[in-house]
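Values in this text are rule-based calculations from the coordinates and carry no lab data. Just so you know, these numbers come straight off a predicted model, no measurement behind them. Cβ atoms are built from the backbone, for glycine too; each structure is taken alone.
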Structure I
Amino acid sequence: MEKTLFTTENLPQGLVVKDVFGMIQVTGAVEVSNKGMMRGLFERKKNEYQEVIESFVNSAPDETNAILGVQVSTSSQQFRNGTFLYITYIGTPAIIEGQ
């Protein structure tokens, strides 16, 4: 089921919360350093940012159709094998419906 992400505290007019579930949190790493030519060729269709957000959305229960209060936090760290951006998504899965 497709899910809508809301970062606002209030839902748009006409929508109400029918049920909420426990908070979910997902952290993913995205390499932001130069990957070199060979790795760049093999991974050119890979979108690490999209993979992190898809992992977040997929961690919500299947019956939910929204994630409320989505917050994003980032940090970065440099290692020998590259520089990585760590992205954390937090939110509350819910079932919403029109009034």
Structure II
Amino acid sequence: MTTPEGLNTKALKRLCSELGITAFKMSFEGTVGAPDWLLMRRGKHILIELKARKNGKLSRPQERMIDRLIDDGGFEVFVCDSPESIKSAINRGLFGGVNVTEDL
């Protein structure tokens, strides 16, 4: 896992393990554009789309799916391209903005 996306995946898994977050790699069978990860903790959940590099572009199907998940499903979806952006998503989405990842 030495690709940029592989390093981000490794960071996400490590953070989830250290913070007691349940994480599932996602795939919506027969559907294009699903976010990569579902993270859950104590009744809260977020979806994360991992990108390999800063300002990685979402594909058009990903944009449509994310819009649908937000609008129709009420999900909070984050697009993350670095360990720092993953930490921010976890802090905001699962810990109400409290910085629990500062020392990780």
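Match the computed value 1.4 of distance in nm of label points 7 Å out along Cα→Cβ at positions 7 and 71 to one of the structures I, II, and report its label.
Source structure for this number: I.
Name the one structure among I, II that FRET efficiency 1/(1 + (r/R0)^6) of positions 15 and 47 (r between Cβ atoms, R0 = 25 Å, to 0.05) of 0.25 was derived from.
Of the structures listed, the value fits I.
Can you spot which of I, II the value 25 was calculated from, given it is relative contact order in percent (Cα under 8 Å, 6 or more apart)?
Considering all the candidates, the number was obtained from II.
Where does the value -4500 come from, among I, II, when helix-only ellipticity at 222 nm (-39500 (n - 2.57) for each DSSP H run of 4 or more, over all residues; to 500) is the thing being computed?
I
Taking distance in nm of label points 7 Å out along Cα→Cβ at positions 31 and 63 from the coordinates of each of I, II, which one would give 1.9?
This value belongs to structure II.
Upon calculation of percent of Cα pairs over 20 Å apart, for residues 23-78 alone from the atomic coordinates, which of the structures I, II produces 39?
I
Compute Kirkwood radius over Cα pairs in Å for each of I, II and report the one that scores greatest.
I
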